[in-house]
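Some structures to go through are shown next.
What follows is calculated from the coordinates using simple rules that are stated; it is not laboratory data. Please read all numbers here as calculations on a predicted model, not as lab measurements. Cβ atoms are built from the backbone, for glycine too; each structure is taken alone.
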Structure 1
Amino acid sequence: MAQQLSNQRIAWFNGKFMPEVEVVIPFRDRSWKYGDGAFDMTRTFEGTPFRLKEHIDRFYRSLRYLQIDPGISPKEMVANSEAVVEKNEHLRGAVGDWWVGQRVSRGVDAVGDEGWEHTGPNVVIEVLPLPLAKRAKLYRDGAEVITTTVRRTAPSMLSPRAKTHNYLNMIMAEKPVKAMNPDAWGLLLDENGNLAEGLGSNIFIVTGGELFTPSERYVLPGVSRQMTIDMAKQLGIKCTVGDIDMFDAANAEEMFLTSTSLCILPVRSFNGAPVADGKIPGPITKQLIDAYAKDVGCDFVGQYLKFLQ
């Protein structure tokens, strides 16, 4: 039994560390019923969590927006996340690196006259292997990005700046893209027809040697997005945050996606047409990739390419 447990990933659930197979969420939990919860995710680089405090700070902004109290402080959430990573370190060598996730639901509501009482939030901290092998070819070939007909939820309806458990807007937007090209990455437009974001990724373009990315009002403000903006400033590359229409995207000199797991991923084609000459990465993208790798102390492109079949 001890040997079996040593091969199972450990999670933190409502105050206790336990094998993740023992984490049980009630089927009447509001997150299961309504998507009423929030989450955040970072990754490790050689076992070290990436900007964990920044991710947890963003997580708590989402929770405050949803008016959910997780019952523990941001400092405790950071400490427990670090502990989960440490308890799973002996398993990391077989997978490369982890996603590190924190999830909070509103819990179970009282139901009618049956005596069910509100249980308070359910809180989970977990690790999950990064899809390094599945995504490896993206760093060799570049991503194919296709815009969808489904618009990103407008901030006047539900703020896209909160990372909630309800991803249906982006999931349904991706469905026709994946049906057309299973390897493509869907990109939603905002209510005004400008570029917004994909499922778990932000987008940047390069035009005239300058960097552009959509306004935070219409996207989840990614930690790697902000890191890229900061690195551009340090490298003397002008970066403008604002509207990017389809004309500008079609004429981009370079394009790339950012996310904590992808870091910086060059885009090869946009709506079926090559981005510039279709060669990746472009010079500015390469500068940013090198700066990112130096900052995190990991050649993330090499890490992905190592898994090429």
Structure 2
Amino acid sequence: MSNKKINEFVEKESLEVPLLVKSLTKGVTQKGAPYASVVLQDSTGTIDGKIWDIKPEQEAIIEIGKVQLIVCEVLKYNNALQLRIHKIEALNQEEINLDEFVIASKVSRADLEMVINNTISSIENDNYRKLIEGLFEMIGSEFYNYPAASKNHHSFLGGLATHVVEMIHLADALCNLYPQLNRDLLVSGVLAHDLGKMFELSGPITTEYTLEGKLTGHISILHGRLMEIASKLGLAETEEAVLLRHCILSHHGQLEYGSPVLPLVQEAEVLAFIDNLDARLNTLETALSSVQPGEFTQRIFAMESRSFYKPKND
């Protein structure tokens, strides 16, 4: 059994390696043969695997959320490495160090907490600060474990907090450049905008959508929670509560991207831009890290299915 990590895999090599099973999708080829697509992970990243002509007894062995032994061959498909899986075997989970198979934020939890706590304390408007404090009291410390998505951007342990902290830095930089912006409203929107994902997603290890998440989505979920908190605090009728609700509802920027309203205050407009900017740069960082200089990434669905080139001088 090899201890090689995903970021060390080389095309055409054969491996027997332990990997975390993130997801399983079944399909049928044009000729009617069953196959399975498996997403596998360790602490360095994820990789797609295919099991062709899969048998029921093979499928029965696969356990999502467990580390299993993957017997495979490394291939290249659409500018990305992929595994052709020959066999999957169960492993004793008590002997597994899960830290070796979980992708975590590059920023320490202590640093994330420090930035977020300091930012909340820096909000000068009492109403905005009380609303944000109410939201963070509601979600608790599990916030620092959650990913920001099931895939695409910041989809790792602590990804949600990392996304928020990166956006705080962008918001502060823009407030310094454009004094017309209300910093209290903008950073409140940054702190709050994605907290609904803690109800939309199942957790950091095998991240799937909850029933509430599938049926209502994180924007609607958080808007409802914020209205409850504002009512309890006696702030529901204040302009601050209405503006913060607007920022949450409009932060995807466009109706076709899931926002029920378009941004109609400048802080909401900026929030939508920096949310999109940070998400896209994290998506690109992940995609470009898996290719060599002088190569293109595979098509990135979240980036209009474009392939990005990695310059040779990177």
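Computing percent of Cα pairs over 29 Å apart across structures 1, 2 gives 43 for structure 2. With distance in nm of label points 7 Å out along Cα→Cβ at positions 51 and 139 computed over the structures 1, 2, the top value is the one for 2, the highest of the group. Looking across 1, 2, the calculation of helix-only ellipticity at 222 nm (-39500 (n - 2.57) for each DSSP H run of 4 or more, over all residues; to 500) that yields -13000 traces back to 2. Work out the source of 2.9 here, i.e. which of 1, 2 gives that when distance in nm of label points 7 Å out along Cα→Cβ at positions 171 and 203 is computed. It traces back to 2.
Calculating relative contact order in percent (Cα under 8 Å, 6 or more apart) for structures 1, 2 picks out 1 as the one with the greatest value. Taking Cα Rg over 2.2 N^0.38 Å, for residues 83-194 alone as the criterion, the highest value among 1, 2 goes to 1.
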